Structures are given as structure tokens and as C-alpha cells.
Structure 1
Amino acid sequence: MPAYVVFLRAVNVGKRVLKMDRARAVLEDNSFVDVASHIQSGNLLVSTPLRSPARVEAAVGECLSEAAGFEIVTMVRRPGEVTSLVRAVDAVASRLQADPARYVAFCRDAVGAEAQRQLEQWATPGERAFVVGRDVVVELTKPFHEAKLGNAQVEKIVDGPATTRNLTVVRALAQKWGS
């Protein structure tokens, strides 16, 4: 049975609370197996007979939204994709002189050519971005909450949903769940 890494968008932020133990229970009650979570920011591993990441996104989003009482948008990757992403990011030298923090915005859809151009030409001091596959890597020399190139701006540029994780978390998921 295939496994998938599921990233929940905007969960456990403000009043949008869904504890991961509740999320695991809901998913297990809805025929997902081997359900695991990593920290409270909406990182899950599920196994399911569903063969399409898009179908997994829809199924997980639907059952968790119903349980939480608010819409939960999901982005799904296969475990090997998370591992490959970390390797690809690590292979790219920073475009900033200071040692930046790196974040990954997992996008629902492929990043179009115009969006990629806008992201890679982003010129705000202390902020840079590049695209790896369908995900956006954001480098910052300032705190994330002070950056102009946060998740909302990435979503605006790519014209679709995204959810951002610190590369440290993504690396931990690759080590824990990757293949």
C-alpha cells in the first residue's frame, strides 16, 4: 500500500486548531493506515490504497475539514519526493551573502514559467527564492514573520495554494519518512 506525506495548510494557526492526535484518529477512522504525525504544524504520513496524490489530497482534506469544522487544504508528496527535494535544495548554493534560513513552500500545482521568473527575480533585500520541481524554496536573512515573501505572497505569485515549512522540518521528515 503506498505511503504519502501530507502537509496541511494553515492548521494550528490562530483559531484553526486541529491537534495531530485528533487528525490521526480521524484518518484512521476513514480507512487510512500507518498514520503518523510530526510536530503540531500539520505534517502527516498516511498509507492508503489510493494511487493518486491528487485523490489523497482530496480524501484527506475532506475528512479532516469535516472533523475540524473548517476547510483544510492539503499538499501531498510521496516520501521519495521529500527526500529528493532536500537533496536538490542542499545542492543549490545560497544566493544571499549571509547564512539564510531556508523554507519550502509546498505548492498544490506546478509553478508556471512566469511565476518561476517572478520568484527567481524577487529583489527584496534579504529575501530570495528558487523553484525545485513544483515547490518554492525561500531564503531569508530576516525573521519569517518580517519577510514580504511569505506564504501569502508565494500563493499570490503561483496563483494557487501552498504551505510553508522550515527546511529543518522538511529535512526531519525526509529522514523519518523518506525513502
Structure 2
Amino acid sequence: MPSPLPVPVEVDAETGIWSVDGQPMVLVPRHFWAFVQMESERRFGAEATREIYHDAAFRAARVWCEREAGRHGLSGIEVFRHYLARMSARGWGRMTIETIDARAGTAGIRLDHSALAAEYGAKAGRRVCYWFGSAYAGAMEFVAESAGRAIKLAAEETQCAAEGAPCCRFEVRPRG
């Protein structure tokens, strides 16, 4: 018997637009998203793809956190926890905060069962979940600002299941 969806999905009867927490969503197979990333890497190179995905994921996470904070009355680390819970519930993998300090702008995140690593496979031999780190940095930058500290953040994927690690790990910290 199928389980109920872990997030409330609303479907507009007239337009067919799906939304979660008032934000429009598109349901696509995970292989589609991974194939877009793979094809971008093939055509433009891994570094150019990383830069494109960084900008998009960073910006999208900040926008999502700002909207969700207002919609649900969340602030600080609550917003970040909510973001990771929603990303996990939407099938990207199981995200766990291992360390976090909103004032310092630092966080350590563990990602088990990454959708991207699963599609690339454990023998890809390289880190492929890079845009998650960009999203985490964007979300944490919003959180740091909520704590009264306007700092610029970056993130690094320190290990990836696609290179044979048991999980993916990310470190968020101030830039520079």
C-alpha cells in the first residue's frame, strides 16, 4: 500500500499547477534532473556547470527560505531545519544537520541517499552533489542575516557517495 505524500501537495483544478506551502512545484523523475546535470557537464564542462548550478541553487534556497519564514513565522535555524526537512521529504535524500552556528554562518550537513549520487552511481569517481552545497550556503546566508549578521557564505562538498563514500557531506562557512 502506498504511503501518503510527506508534504501537502495542492493541485489547482483549473491550471493543473502543483504547489507545496504555496510555492509552485514540478514533479519530474530524478533521473531527468541528473541527466540535465550530466548533459550540461558534457557540453559545457564540469566547472561551468558547477558555476551555473551554484548561482541557481544559492538564489533559489534564499528565496525559498525567505518565503517560508514569512509563511510559517519561522526564524533563524528553524528556517534552515525546515528547508532541509522539505528537501528530504521531496526525495533529494535524507539531510541531517551535524553542526550549525547561525551567528558564525557555519554548518555541517550529512546527506544520505542522495538522488544525484544514486543516478551517477557509486563509481562515478567524483563529487557530483555540488549544487546541494550551494543551496545550503544560500539558506544559511539567509539564516545568518536573520541572526543579525550579514555575511557571505560558501559551501564545499567534502565527500560524495558517487565517489564511494558512505554518504555525502557538506561544510558551510564564511567566504574567503
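What follows is calculated from the coordinates using simple rules that are stated; it is not laboratory data. What you are looking at is a predicted structure, and each value in this text was computed from that prediction instead of being measured. Cβ atoms are built from the backbone, for glycine too; each structure is taken alone.
Side notes on the structure shown:
- Which of 1, 2 leads on distance in nm of label points 7 Å out along Cα→Cβ at positions 112 and 168, largest value: 1
- Each of structures 1, 2 was scored by distance in nm of label points 7 Å out along Cα→Cβ at positions 8 and 152; the highest score is held by 2.
- Parent structure of the calculated result 43, 30, 16, given that Cα extents along the principal axes in Å, for residues 16-87 alone is the read-out and 1, 2 the choices: 2
- At a computed -11000 (helix-only ellipticity at 222 nm (-39500 (n - 2.57) for each DSSP H run of 4 or more, over all residues; to 500)), which of 1, 2: 1
- Distance in nm of label points 7 Å out along Cα→Cβ at positions 72 and 104 - highest-scoring structure of 1, 2: 2
- When mean count of other Cβ atoms within 10 Å over residues 48-55 is computed across structures 1, 2, the figure 14.0 traces back to 1.
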